[in-house]
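Pasting the structures here.
What follows is calculated from the coordinates using simple rules that are stated; it is not laboratory data. Quick caveat, the model's predicted, so the values are computed rather than measured.
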Structure P
Amino acid sequence: MATAILLNSVITCPNCGFQKEEEMPIDACQYFYECESCKARLKPFTGDCCVFCSYGTVKCPPIQQGTSCCG
């Protein structure tokens, strides 16, 4: 039985601590994210494919499926 892919993740800004639930794209990386509160521009940590993998509560859908997000 396949595990359900989660499409929502809560991103936490490392600068101000603001959190927001966002819907993740299923077929693309989201490399940048602007914090709604402090306007910081977040980008993934080295080795991560997207902002959800670095700052989210849930990894992006391709990583959840065990595939590469950005190839």
Structure Q
Amino acid sequence: MTEAPDSVICSAKGCTAVGVYAVVWNNPKIHDPDREKTWIACEEHRQYLSHFLDRRGFLRRVDRLGQGE
């Protein structure tokens, strides 16, 4: 069994920073309406990743990781 990492890494290509946001999205052309996909974003890439998805109409929301803990 593999242990869970202490931190998650940003989903931006080439980035190795710790992720602090969950960028939640769905592509309605290929996913069921209730399916949610998630990219992890560091502070630097949060706006870039969310804007990329929003321009395509895929962005659902951006949540700060650890909310509700």
Structure R
Amino acid sequence: MTPRGDQWTVTGAGSERATRIVDTQREAISIARTIARNQETELIIHGQNGQIRERDSYGNDPFPPKG
């Protein structure tokens, strides 16, 4: 999810089009987290400045973890 003006977009991996556009970051995180859990993918949360703020993985993690 990334900021777009005064709104936030939820975009799927590899997609250029937004899945949802909402008014608050909190709402975008909730929607994106649900999608990531259902699809067992990684959730990447961007801050207002566009930089990655947080990452959560919901499947397909390497074992043992790197690092």
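Some points to look at:
- For the structures shown (P, Q, R), relative contact order in percent (Cα under 8 Å, 6 or more apart) is largest in Q.
- Structure responsible for -2000, with helix-only ellipticity at 222 nm (-39500 (n - 2.57) for each DSSP H run of 4 or more, over all residues; to 500) calculated and labels P, Q, R on offer: P
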